[in-house]
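See the structures that follow.
Laboratory data are not the source of any read-out in this text; all were calculated from the coordinates shown. As the structure is a computational prediction, the values presented were derived from the model and not from experiment. Cβ atoms are built from the backbone, for glycine too; each structure is taken alone.
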Structure I
């Protein structure tokens, strides 16, 4: 056999192996990483801009909660654990977390931050 033909066959075999390996990785991802889990917003899904019903495990979830009252302190929770938030003056609070491999409950609390003296003034 000619040396160039052997190189061509070897190169084609390497390409086929790479293609089959990529297909195997995609199939494995579809079986495991593609699983989606539900997000429960406690009946307030419309309050969270960008909210979806389901997210893939491991994906980064980013939601926006528009400020309702300036004199109110808000806290956000995923599965009962407090989430640190950022604030965007145009979009509101930015809630972000990595979706775990189970359904989650997203909640918030709102507490008036004014003291009695401030409210009487």
Structure II
């Protein structure tokens, strides 16, 4: 049993968000939430919100009502690039340079551990 949550247009580049996602990929839910809560990266706040939303989505399903949060883990988490806003800044000799304000899309999939089903 699994559920997912998607957050779009995070106002941070995909590369920076991926650094935080790599820390928690495949980990248990409790460990991942603690890691994100005490991380000093800006992306950890958005990832924590999306992770909590995915867990809520799973627990609100008909089959997910009997699940315990301790039995959950992050099945997959990935980040894609979103649209880039372009702004112009004046530079020397009358020129202009582009400032790229990048965004990203985050997808989190949470699932139940399989070892509990086998026993």
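Assorted remarks:
- Which of I, II leads on relative contact order in percent (Cα under 8 Å, 6 or more apart), largest value: II
- Calculated for structures I, II, volume of the Cα convex hull per residue in Å³ is largest in I.
- Ranking I, II by distance in nm of label points 7 Å out along Cα→Cβ at positions 83 and 107, the structure that comes out highest: II
- Answer label among I, II for the case where mean count of other Cβ atoms within 10 Å over residues 11-18, calculated from the coordinates, equals 17.2: II
- With mean count of other Cβ atoms within 10 Å over residues 75-82 derived as 17.2, matching label from I, II: II
- Answer label among I, II for the case where Rg/Rh (Cα atoms, Kirkwood Rh), for residues 27-90 alone, calculated from the coordinates, equals 1.04: I
- When mean count of other Cβ atoms within 10 Å over residues 3-10 is calculated for each of the structures I, II, the largest result comes from II.
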